[in-house]
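Take a look at the structures listed below.
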Structure 1
Amino acid sequence: DPKPRWNPRPEQIRILEAIFNSGMVNPPRDEIPRIRMRLQEYGQVGDANVFYWFQNRKSRSKNKQ
């Protein structure tokens, strides 16, 4: 069975967007667990989720231009 897709909570998206918009579009490896710990206050999330969110967010912002 494939794992269910991670659906970030609105609070988690707000945090992620704030980090992204502050200029950290590609968080370094040691920063990802810190971001994950902030997000975990609002719901289950893994390092890979954080990593892929930023990858997807980067490609979305490229498409808009």
Structure 2
Amino acid sequence: MWSSRLLETVNADEVAQFEHRIIPPADGAIRSLGDTSFPISDEHGAAVQIGGITEDIMQDDTR
């Protein structure tokens, strides 16, 4: 699912964006998160790592 899409976008040297929800055990409140993943390339242009940023998008979630 999302992992295969992530690998496809990294192999195409593109940025992948996902939204998902989690329920932390500490308080049980549902959190909406946005993930942005991107390839990190070596000096030859080959993807060698995946970088990423996760943001709490709860304020933006009006659903």
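Source structure of the calculated read-out (relative contact order in percent (Cα under 8 Å, 6 or more apart), 36) within 1, 2: 1.
Matching task: -18500 is the computed value of helix-only ellipticity at 222 nm (-39500 (n - 2.57) for each DSSP H run of 4 or more, over all residues; to 500). Pick the structure from 1, 2. Going through each structure in turn, the value belongs to 1.
When volume of the Cα convex hull per residue in Å³ is calculated, the result is 107; to which of the structures 1, 2 does this value belong?
Label of the source structure: 2.
Where a number appears in this text, it was derived from the coordinates with a stated rule and is not lab data. For clarity, every value in this text was computed on a predicted model and none was experimentally measured.
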